[in-house]
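In what follows, structures are represented as structure tokens.
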Structure P
Amino acid sequence: MKSTEGTFQSVWTLGEQRDGRISPVSYELLAWGRDLADKRGTTLASVILGYNLKDRVNTLIEHGADIIYVVDNPALEHAYPDAHAAVLEKLVREFLPEIFIASATTYGRTIMPVLAAKLETGLTADCTGLDIDPETGLLIQTRPAIGGNVMATIKTPKHRPQMSTVRPRSRKPLASDASRKGQVIVRECPDDAYASKVKFLEFIKDETTALPIQEAEIVVSGGKGLKDAKNFQMVHELADLLGASVGASRQAVDLGWIPYSHQVGLSGKTVSPHLYVCAGVSGAVQHIAGMSSADIVVAINNDPDAPIFRVCDFGIVGDAIEIIPILIEKLQSQKATSPK
């Protein structure tokens, strides 16, 4: 949409839900959106589509939203790209948001490109930073480019809304405030907006991990420095003792040692755990971009000049294959002697 087609205002975030429950990324987005809306002196809205949602959306207000747009319909229970994008298009054309951001989850990465094409506007994917240009008021969108070797700054001066997706777990949600007041607007759309060429068959859960790495408070990752697929079992064992999820570098995934769903980095998942332990991971820019927001980083690598040591809080220079068994032994001993 050309920026001259109407009065564009407000910052929107795209909420997510599964089985009628608000996903945590919805609250992370509100932290991004609140900052942008305050700098623009405008309202912050969260838009959420699904089924049986109307009584569960007030938590979005508690986490920073001023307005919630809800479209609650059985046809939206599953995330059909064509139907969800069609409904969002109608809302955007009615309310004319200036900025619309989503999380770079499977949902956001699927819906937002379709919506951007419908609206004939730009979309900057996988941003690591969003800000407002103090001189022009334009959205400044920052994202890695050329394999993560440079950071690109992108603006959308002539079309609206300005659209971006941001990496999940790249910002912590605002503290919940039950005293916040906001407006919930429930909308219905014409029947043709809900039509989809997609048929839902089934949802197959990833059984290789108990908790997705992007939701874990502790992550133990392994890399090519483990030298062999069989040595990755040590990472699993260490993770079990720590109550952690298992991550991996891109090289470990490319070698077939572990499924892609465990990959940390620009082309994988962004994690923001309290503790991140990486063994045999050199610390390529792409990997660091996916875990740099961890509270505490522990690195094990036999190369003292490995880039991972520049970002870690605690570093162990040594062969991961020799170090991990020592850690496992110490943790097992500690667990055996701890009071029940």
Structure Q
Amino acid sequence: MTWWDPDTHADRRPILLARNRIKAALRAWFTDQGFVEVDPAYLVTSPGNETHLHPVRVEVMDAALEPRRGYLHTSPEFAMKKLLAAGEEKIFSFARVWRNREGGPRHTVEFTMLEWYRANACYEALMEDCAAILALAADAAEVPEFRHGETTCDPRDRPMRTVVAAEFMRHGVDLLSTLPKGAPDTPALARALAEAGIATAPDDSWSDLFSRMLTERVEPGLGPGPVILDAYPAPEAALARRQPDDPRLAERFELFACGVELANAFGELTDPAEQRARFEADMDLREALYGDRLPLDEDFLAALDHMPPASGCALGFDRLVMLATGAPRLTDVMWTPPA
């Protein structure tokens, strides 16, 4: 059956109406908090500069019918930070975003991201925002709990906060010892994972090993949640500032509920020279792995000189609705699923 079959749509419609209620409740909450809703353009010259990011490329024609390469944005992040540089202080957006090589029950090429920024605010303020958003979504959906498969959690509970290094240590891996002076020690992390019984490969990078430990041991052990996993290593936070008390770590956390990653938050890096160096290092690695580079957004790098200290969070809105309605797949909560 297609999604537009009348019987199929009748079955899906209660979930879709719950989606609308959740969006309306969150929009009202942000407005009451003094935020301004913004609507960033989807067509961009640079989709971001993360090593493993796979954007959707498009070709556009100017008035003289000259073709130009562009991208559908993978996040409204660059545009929203430019708005902070322009003088906005508290902004949010429900933005459609696109990422290739995405598939499975919790992924689609096109999805909706709820992203918000607070100028002159510490990133811990975003943790309070996340707790409020979980409760608001449950209230709007009129449900007592979130559900994903057989896993449930109470979205009105205050999220438990833990740190990445402590969770690695619970599984026998001393993560910080593999970051002497902040420089990743790949052989040391490979040895630690092997001792913990996790398979490694000779060509694994430090980031590959970190991700494998995270997905195989740490995330499954976080429990149903809600959980805030805080203090990611600086090499795993390309757009976040370093923690002042330990520069090996970044001001970055992720929010989990029912074992599902919902949000990714940063204390934002505003040093254009350091940001450029990080982007170029990531693009060097990307070129080695995939044979191509993504262009830098020079306008964004210039705007960082004018951007105030800020914190920002990106939350997968479709995933939030999926948990609030108990839907098994992301496409079940979309009015018109991507082709």
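Derivation of every value follows stated rules applied to the coordinates shown; laboratory data play no part. Just so it is clear, the model here is predicted, and its values are computed rather than measured. Cβ atoms are built from the backbone, for glycine too; each structure is taken alone.
Where does the value 1.00 come from, among P, Q, when FRET efficiency 1/(1 + (r/R0)^6) of positions 24 and 176 (r between Cβ atoms, R0 = 41 Å, to 0.05) is the thing being computed?
Structure of origin is P.
Here relative contact order in percent (Cα under 8 Å, 6 or more apart) was calculated and came to 14; which of the structures P, Q was it taken from?
Among P, Q, the structure yielding 14 for relative contact order in percent (Cα under 8 Å, 6 or more apart) is P.
A value of 0.05 was computed for FRET efficiency 1/(1 + (r/R0)^6) of positions 136 and 232 (r between Cβ atoms, R0 = 30 Å, to 0.05); which of P, Q is the source structure?
It was calculated from structure P.
For the read-out mean count of other Cβ atoms within 10 Å over residues 184-191, a value of 17.2 was computed from one structure; give its label from P, Q.
Answer for the origin of the read-out: Q.
Comparing distance in nm of label points 7 Å out along Cα→Cβ at positions 16 and 320 across P, Q, which is largest?
Structure P comes out on top.
With FRET efficiency 1/(1 + (r/R0)^6) of positions 64 and 128 (r between Cβ atoms, R0 = 30 Å, to 0.05) derived from the coordinates and found to be 0.90, which of P, Q does the value describe?
Corresponding structure: P.
Starting from the value 5.4: which structure in P, Q was distance in nm of label points 7 Å out along Cα→Cβ at positions 160 and 256 calculated from?
Working through the options, I get structure P.
Consider the structures P, Q: one of them gives -10500 for helix-only ellipticity at 222 nm (-39500 (n - 2.57) for each DSSP H run of 4 or more, over all residues; to 500) as calculated from the coordinates. Say which.
Q
If you rank structures P, Q by mean count of other Cβ atoms within 10 Å over residues 72-79, which sits at the top with the largest value? Kindly include the intermediate steps, with their values, before the conclusion.
Numbers: P: 17.6; Q: 22.9.
With respect to mean count of other Cβ atoms within 10 Å over residues 72-79, the highest-scoring structure among P, Q is Q.
Tell me which of P, Q gives 5, 23, 33, 27, 10, 1, 0 when you compute P(r) over Cα pairs in 10 Å bins from 0, in percent. Please list the in-between numbers first.
On the way: P: 6, 24, 29, 23, 14, 5, 1, 0; Q: 5, 23, 33, 27, 10, 1, 0.
Derived from the structure labelled Q.
Starting from the value 1.31: which structure in P, Q was Cα Rg over 2.2 N^0.38 Å, for residues 240-311 alone calculated from?
Answer by label: Q.
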